[in-house]
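A.B. asks: As structure tokens, here come the structures.
We did not get these values from a lab; they are worked out from the coordinates using the rules stated. Because the structure is predicted, anything quoted here is derived from the model rather than measured. Cβ atoms are built from the backbone, for glycine too; each structure is taken alone.
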Structure P
Amino acid sequence: MAYEPFEHLPLGRTGLTVTRLGLGGASIGGLFEPVTDAAAAAVVEHAWGIGIRHFDVAPLYGYGAAERRMGSVLAALPRDDFVLSTKVGRLVRPLAALRPGDDLDDQAIGDRDDAYYAEVGDRRIVFDYSADGVRRSVEASLERLGLARIDILYIHDPDRHWREALEGAYPALDRLRAEGVVGAIGAGMNQWQMLARFASETDVDVLLVANRYTLLDPGALSELLPRCVERGIAVLVAGVMNSGLMVDPGRGGHFDYGPAPDEMVIRARRIAAVCARHGVPVRAAAIQFPLAHPAVTGLIAGVRTPAHLDDYPAGLRLQIPAALWAELRAEGLIPADAPVP
């Protein structure tokens with residue numbers, strides 16, 4: 001089976017439609033490597049040019065840089081022709097505005113050896129999942145984006161802040177949805193367990209699961225995705241390359257935003273070997289695998305160059321033989337009950 005990357009699909013019960021392939025903003029925010037404004041704009045312009053009409057970003061990505069860069073292109077395009085999502089839970093603040101007691105997201109600080117974002121200047125990220133934090137986050141995002149509205153708002157990675165997210169951020173998003181300020185609300189995380197709690201305990205419209213329903217790590221299969229089907233919650237999948245490891249497993253690389261553990265490198269190489277036996281690029285198999293599940297509407301591709309982005313429509317359109325998926329099952333490399341294209 002192959003997929004049309006720019007097909008417009010309904011996003012669950014939201015009334016929004018998205019292209020099957022969307023563009024994510026982490027890489028153009030300088031994830032792992034610096035990116036210039038011009039290079040970032042070229043990626044967004046290329047995405048639009050090839051037919052992508054779904055764009056996802058967050059204040060965290062480049063500490064506001066990705067929102068500014070993405071908005072610099074999108075603000076000149078017909079607003080009703082695309083769907084834009086951003087996130088709440090982290091505020092961008094200059095160093096001079098930090099206050100005692102601020103809950104800093106210091107993992108991403110640019111002068112650390114293990115930092116995610118390479119160039120953040122005097123900006124820092126402060127966790128804030130309060131209702132007031134949501135309001136300030138939305139106002140700041142709109143200013144950076146240069147846009148009048150946001151279509152989807154996600155609560156972003158509240159791993160250590162479940163109670164604050166449930167009692168502060170979620171009710172604030174619910175009010176914004178009821179007022180028609182945003183079209184849909186949800187949560188975006190790099191784990192599936194808390195997303196499953198959102199699916200059970202709130203009335204979210206859409207969940208963005210990163211790195212946890214992939215060919216390499218299909219952990220969301222058993223609990224999260226069936227719950228979303230049952231409750232009519234749309235799912236979007238990001239991080240299908242698991243931070244880069246599935247781009248070229250032979251070279252190792254990143255997994256979950258850090259050096260790939262040996263066991264994951266071995267697993268990735270075994271998957272790649274099966275793909276090679278069937279003449280299929282491992283990236284194409286990684287791109288298509290999540291879409292076979294009925295809960296999943298589309299993919300978010302985080303890339304830093306137009307050439308990297310082009311891998312996705314090429315991978316989606318490739319016919320992959322059923323024998324490849326059968327061998328992956330037989331080798332225990334995908335779950336026996338995982339839907340396949």
Structure Q
Amino acid sequence: MSNLKKILKNKNSCKSVWFMRQAGRYLPEFKNIRSKNPDFIKLCLNSDLSSEITLQPIKRFNLDSAIIFSDILMIPYALGQKITFLKNDGPKLSKFKPNLFFSNYEKDFTKKLSPVYDAIRITRKKLETEKSLIAFVGAPWTLFIYMYGIRKSKNQVELDKLKIDDKKIEMIFQELIKFICLHIKNQINAGADVVQIFDTWAGLIPTNKIKDYCFKPNAKIVEFCRKEGIPNICFPKGIREKYEDFNKLVKPDGISIDYDIDPIWARDKLKNVVVQGGLSPYFLLKNEEEMFEAATKYIQIFKDIPYVFNLGHGLLPETDPDKVAKLIKFYRNF
């Protein structure tokens with residue numbers, strides 16, 4: 001059993017470190033591949049290259065876990081929406097068509113994403129047994145934001161533009177949950193042993209909708225994982241003090257905290273769960289003294305509870321890989 005899987009299953013305090021977005025945009029070896037493969041979706045569907053990118057940070061840093069190189073938007077892609085990635089503007093999806101969305105078949109979905117599952121199979125064969133291979137999915141709300149194109153800024157969504165009632169949103173969420181769970185199971189069957197559920201835009205949910213749009217959908221996915229025996233980590237980024245209610249209702253095996261969460265508060269309030277992350281990726285852009293000081297804070301605060309050393313969001317494109325190596329060494333020598 002891999003190190004990360006043991007921690008999540010047994011709620012113990014084994015030492016473990018990996019980073020969100022560890023495979024990708026800050027690594028020169030990734031940039032070399034990316035420069036020759038401008039279509040991001042096609043790159044995600046190239047099994048050999050996806051596996052190679054997944055293993056790049058493992059080869060460079062000997063991290064405890066690999067996370068498959070893919071994207072949360074592979075689900076809307078497989079459900080019929082076209083996706084383009086615009087430089088400095090992020091992903092753009094073609095117009096959401098309810099008739100198309102609700103007419104998808106599980107068999108077709110699996111076939112469309114078979115290169116992702118092949119990449120996992122290839123990676124698992126090359127990865128050491130004790131290292132975890134992490135699969136991931138986007139949570140319904142976060143996928144919904146992209147599918148409808150309603151994100152106005154980093155801190156605001158245009159819900160008034162939807163002209164759609166709660167019953168229709170619930171129907172869309174239920175359909176998404178079905179395919180999210182299928183994608184999880186397919187990834188696990190291919191060789192992944194842990195899944196992380198990213199609700200990246202949970203912080204944009206209106207307070208009166210947090211249960212319907214975040215807690216309940218995530219709880220259904222975690223319940224599926226529990227029944228299937230799949231270790232899981234939830235990341236409801238940006239919900240601040242609602243992390244406590246999320247943890248109590250959803251009951252994930254692990255919960256990833258963002259860098260706006262006070263780690264002492266997290267240690268005291270988040271019970272019966274493995275806490276992951278929290279360190280701001282911006283500290284890797286500062287001098288080494290500041291980076292080590294910030295890391296020490298998290299290591300010391302969480303030293304007596306099950307904890308996975310990680311960041312409060314993904315590694316930034318301008319991060320120096322040497323800084324990543326030094327941070328990993330610092331953590332392991334602490």
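A.B. asks: With distance in nm of label points 7 Å out along Cα→Cβ at positions 7 and 207 coming out at 3.4, pick the structure among P, Q it was computed from.
C.D. replies: Q
A.B. asks: Where does the value -9500 come from, among P, Q, when helix-only ellipticity at 222 nm (-39500 (n - 2.57) for each DSSP H run of 4 or more, over all residues; to 500) is the thing being computed?
C.D. replies: P
A.B. asks: Also, quick follow-up: Comparing distance in nm of label points 7 Å out along Cα→Cβ at positions 263 and 311 across P, Q, which structure shows the greatest value?
C.D. replies: Once distance in nm of label points 7 Å out along Cα→Cβ at positions 263 and 311 is worked out for each structure, P has the highest.
A.B. asks: With FRET efficiency 1/(1 + (r/R0)^6) of positions 15 and 167 (r between Cβ atoms, R0 = 35 Å, to 0.05) as the yardstick, tell me which of P, Q scores highest.
C.D. replies: Largest value of FRET efficiency 1/(1 + (r/R0)^6) of positions 15 and 167 (r between Cβ atoms, R0 = 35 Å, to 0.05): P.
A.B. asks: Here's another thing I want to ask about it. A value of 1.8 was derived for distance in nm of label points 7 Å out along Cα→Cβ at positions 87 and 295; which structure in P, Q was it taken from?
C.D. replies: The read-out comes from structure P.
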